[in-house]
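Peer 1: Dropping the structures in below, format is structure tokens.
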Structure P
Amino acid sequence: MNVLATAIADVKLIEPKVYGDDRGFFLESYNRRTFAALGIEKDFVQDNHSRSACNVLRGLHYQVSQPQGKLVRVIAGEVLDIAVDLRRSSSTFGKWVSFVLSADNRRMAWVPVGFAHGFVVRSASADFLYKTTDYYAPEHERSIAWNDPDLAIDWQLDGDPVLSPKDRAGRPFREAEVFA
């Protein structure tokens, strides 16, 4: 696997080794030893799969208790993926990083605990898979406004996003519960 640098060092963009021929391809999407060698030595407890239509924007989500690290990837379609640093003690607090994840580029991203996460679908639809280091706890979930002016995230939107009621009610970054 190859790790590509992002603007926030703790967020890692990962390119798996892909073995392909005229029959198709094979890739190893997770191997505990390989990821440990990359500095991602975590126990994953839950796998999730979402399918979303074009322009669906999900995020910016995080959990204040039972925080989740996420290993994310797209197996059909394409998304613009976003991670926002919510660690007050970090030199990149309040900064965000974005990258394209797609079925074509087969990249994965590691979004550690202490970050809000979101994505917007740039293809007709996208299947998004992610492994988490803790269980989903809706009572601890928080959502930051996707269009917060202090964060000024460039979602590269073509028109208005499709949002859930939860995401329409996201709180301003200035009011967000953050990590130490």
Structure Q
Amino acid sequence: MREIVRSQLERISPSNTSESQQLRDALNWVASGAPLWRIEKPATPPKHLVSYFPVVDGEHILLVDHKNAKRWLPPGGHVEPNEDPRTTVVRELREELGLQATEDELDAPLMVTVTETVGLTSGHTDVSLWYAIRRSRTEPLTFDASEFNEVRWFHFSEIPFEQSDPNLAHFLSKLRTGA
């Protein structure tokens, strides 16, 4: 499975120095033999793999008001032990939003981020693969109320960036340019 994670990372084309550094960090971490998957909540091991899957429709993005992080975030989830990060996307889409997908529908991740968490269970590092998911805003959603206060579509010009993931603006920039 480590080879699958590495191959997903190698498909990312960084577009700035910060992203290049985060990609190098992630590749070095995978190559180090360190554990990749969270085995105990909230932070064992203290650095672990996450799949983010921003859901987009044209110039709109679906964000979740995450109870723990206390931020508007793209949906995502921790990769289970020995799980392909694409399988995580399919599983979490269904669990968190009630949306169906297959791994075949997924393109390569658009980017990777290495970030310290915030919120109620901060104190660990998420290595997050960002997979863009295209869906219509009219598609019905059933969100996980135990994890989210609400979910909402935002036009790109209305995103509350100050209350979101610090890498979201860069993701949108890459999405817009087709990077």
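Laboratory data are not the source of any read-out in this text; all were calculated from the coordinates shown. Quantities reported herein were computed from a predicted structural model and do not represent experimental measurements. Cβ atoms are built from the backbone, for glycine too; each structure is taken alone.
Peer 1: Match the computed value -1000 of helix-only ellipticity at 222 nm (-39500 (n - 2.57) for each DSSP H run of 4 or more, over all residues; to 500) to one of the structures P, Q, and report its label.
Peer 2: Computing helix-only ellipticity at 222 nm (-39500 (n - 2.57) for each DSSP H run of 4 or more, over all residues; to 500) on every structure in P, Q gives -1000 only for P.
Peer 1: Now, a different point. Any idea which of P, Q comes out highest on volume of the Cα convex hull per residue in Å³?
Peer 2: Greatest value across P, Q: structure P.
Peer 1: In addition: Suppose distance in nm of label points 7 Å out along Cα→Cβ at positions 50 and 66 works out to 1.7; of P, Q, which structure was it derived from?
Peer 2: Source structure for this number: P.
Peer 1: Using mean count of other Cβ atoms within 10 Å over residues 18-25, single out the structure from P, Q with the greatest value.
Peer 2: Q
Peer 1: A further question follows. Among P, Q, considering only FRET efficiency 1/(1 + (r/R0)^6) of positions 82 and 130 (r between Cβ atoms, R0 = 25 Å, to 0.05), which has the greatest calculated value?
Peer 2: P
Peer 1: Let me ask something additional. Assign the value 3.4, calculated as distance in nm of label points 7 Å out along Cα→Cβ at positions 98 and 162, to the correct structure from P, Q.
Peer 2: Going through each structure in turn, the value belongs to Q.
Peer 1: Separate question: Taking distance in nm of label points 7 Å out along Cα→Cβ at positions 2 and 106 as the quantity of interest, name the structure among P, Q where it is greatest.
Peer 2: Q
Peer 1: One of P, Q was used to compute FRET efficiency 1/(1 + (r/R0)^6) of positions 10 and 42 (r between Cβ atoms, R0 = 30 Å, to 0.05), and the result was 0.55. Which label is that?
Peer 2: Q
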